[in-house]
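Student: Below you'll find the structures, each written out as structure tokens.
What follows is calculated from the coordinates using simple rules that are stated; it is not laboratory data. Just so it is clear, the model here is predicted, and its values are computed rather than measured. Cβ atoms are built from the backbone, for glycine too; each structure is taken alone.
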Structure 1
Amino acid sequence: MNNINLQIKFIDLIKYFADKNILINSSLSENELISGISSLENANNKQISFFEDTKLVNFLKKTDAKACFIKNEFINLLPKTCLPIIVDNPYLCFAYATNYFYPKRISNAKVSQNCSIHKNVSIDDNIEIGNYVTISENCKISKNVIIENNVFIDNDVSIGENTFIGNNCVISNSIIGKNCLIKAGTIIGGSGFGFTVNEKISIEHIGNVIIGDNVKIGSNCTIDRASIDSTIIEDNVRLDNLIQIAHGVKISMNSIIAAQVGIAGSTIIGSNCIIGGQAGIAGHLKIGNNVKIAAKSGVTKDIKDNMTIAGFPAINIKEWKKNMIKLNNI
């Protein structure tokens, strides 16, 4: 995250945080120049860092950072060369600071001569389209969208304002909202895994995918279109890399899913859920709101609101831990 050409005054950062309703307290001069943000271990004396995890206290004591986002209770652990920037939530301030120092890419409004855009495509202002992109008939691309190289967009796809589509994505049968990020290699809207078991007669998928606003999707994910209705990803969902979402799945708002998770068809994931890496969720289930699923869990039945589960088959995590202790004592 180093950028030797970047220098901002601390007062500018203070104003930025004030706009986010975050108050900071520091003796760092308002005219002090800052060249970026870095980890405690690697920060230099021109950068700021943050301290949130007490496991990193040894790095805190030795950091070369100019200043550090930190809670008041830990400031005595800082070396004298590093000034505290006292805040209530250092990790949140770190997140905002990364966006300030390294802002989101903005469209350059250039459309490559090497792309293919159907004459019936609706394209708004300030669109950036890379090399060898294909946009098919009846698509709608809203303003400020960035589409990187080698992307294929099939018929009737709609992409909302300020959305970013990474290299080598394939998108079909989809409605994508505003301010979304779809990283390289992700496939959205292809047919799902459906057929009669004995005869192997394929079930033609005729539904679509609907993705809400402010959704972030990692690289090499697959989101299948529904067989009849819609596969739905609601607002503010976060998907890591290498995730499989089958036909007809619904992931409700604000949920977070880590890498290598697989969700079988027609399952509903509630709001504010967190699913750990490599978890597998069977089809036609209902996972409640605020559920936490530990990594590598196998979910085979409905889960009520506010539960934390683990294991295979996944059960209440406290019960799972007791079972693990008993098993290891055998």
Structure 2
Amino acid sequence: MAKLLIGTAPVLSCEGLQKSYGDQPAVVEVGFDIAPGETFGLLGPNGAGKTTTISMIAGLLRPDAGSITVAGERMSPTAAAAKGAVGLVPQDLAIYPDLSARENLTFFGRLYGLAKQPLRTRTDEVLEVIGLTDRAGDRAGEFSGGMKRRLNIGIGLLHRPRLLILDEPTVGVDPQSRNAILESVEQLSGEGLAVLYTTHYMEEAERLCRRIAIVDQGRLIAEGTRRELVATLGEQDLVRLEVFGDAVAAAEACAGVEGVRSADVEESTVVCLMHGAGSRLASLLGAVAEQGATVTGVEVREPDLEDVFLHLTGKALRH
């Protein structure tokens, strides 16, 4: 079980989650906790089980086994109190384009059961948080992609949830809107909201998330802070070789070079994790040349979170 911030009780606690579709397991023994004010990253390639995990945590899907508690309440598809403590912001936009930003918030606020005057006050607060106060009366269909994303987040915040689930909230947005979304998430976590965050952008996870869980093939294969995850690779160098030719054959040849711990392929690049890159670089280049490929670029650096992900899953996060 993941470690919590000292002196806090978890907003979310899930343990031993399992879900299968027929004979195909989608989630296998997944568990973690999230504390108040903590942004927790859930990373995995497509098909890793992230969506199924999120759906179970939000009460949309019943797990085959395991337990989920949100704000002290046991979660299930019929648990109104637990589901009321969750704000779910899906990757697909859930807004009405013909309504204004304020009308969208008002509509969803009424679905949440908020009374008229408290809803008006809360709508103003949410518009301020998502930076849309000056566009409150404009049709959502006229908004940029980033503004629609921000409105989507605002809808998830209306009922003051204890846990906010953000599924790829910056996909397809411009850099300015993306930064505005990240700043909003930082502000919300600073105010004590627990956030479960999935993203394809590793730099977002590094910026926002105190802890990160990596899932692959339905299993949680690593969890910890950025520093803890990178430390699993040890004191090693990361060598990236841009290759013209058969990159797979080149990677297999590099894997046989002394000191190479792993050699993976990322598009046309061979990524090697190894000891003593400075003294063994010539051997790597020679191994590639023997396969009839040509190295067109070389980069040597310390590993980062992206490299941890590639090493553990064999896939780039945006694969």
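Student: The value -10500 for helix-only ellipticity at 222 nm (-39500 (n - 2.57) for each DSSP H run of 4 or more, over all residues; to 500) was derived from one model only; which of 1, 2 is it? Each step should come with its number before you reach the end.
Tutor: On the way: 1: -3500; 2: -10500.
The read-out comes from structure 2.
Student: Sticking with this structure for a sec: Please state which of the structures 1, 2 yields 19.9 when mean count of other Cβ atoms within 10 Å over residues 287-294 is computed from it. Before the final figure, lay out each step's value.
Tutor: Numbers: 1: 19.9; 2: 17.1.
Going label by label, the one that fits is 1.
Student: Can you rank 1, 2 by mean projected area of the Cα convex hull in nm², for residues 47-238 alone and just name the one with the largest value?
Tutor: On the way: 1: 15.2; 2: 12.4.
Structure 1 gives the largest value of mean projected area of the Cα convex hull in nm², for residues 47-238 alone among 1, 2.
Student: Quick check: 46, 32, 24 is what I get for Cα extents along the principal axes in Å, for residues 39-142 alone, calculated from one of 1, 2. Which structure matches?
Tutor: Values: 1: 65, 24, 22; 2: 46, 32, 24.
Attributed to the structure labelled 2.
Student: Comparing volume of the Cα convex hull per residue in Å³ across structures 1, 2, which is largest?
Tutor: Numbers: 1: 172; 2: 152.
Sorting by volume of the Cα convex hull per residue in Å³ in descending order puts 1 first.
Student: For which of 1, 2 does relative contact order in percent (Cα under 8 Å, 6 or more apart), calculated from the coordinates, equal 19?
Tutor: Details: 1: 6; 2: 19.
Derived from 2, not from the others.
Student: I have 42, 19, 15 for Cα extents along the principal axes in Å, for residues 95-150 alone, calculated from one of the structures 1, 2. Which structure is it?
Tutor: On the way: 1: 42, 19, 15; 2: 30, 20, 16.
Checking each candidate, the match is 1.
Student: Something else now. Given a value of 0.35 for FRET efficiency 1/(1 + (r/R0)^6) of positions 127 and 199 (r between Cβ atoms, R0 = 41 Å, to 0.05), point me to the structure among 1, 2 it was derived from.
Tutor: Values: 1: 0.35; 2: 0.95.
Here the read-out was taken from 1.
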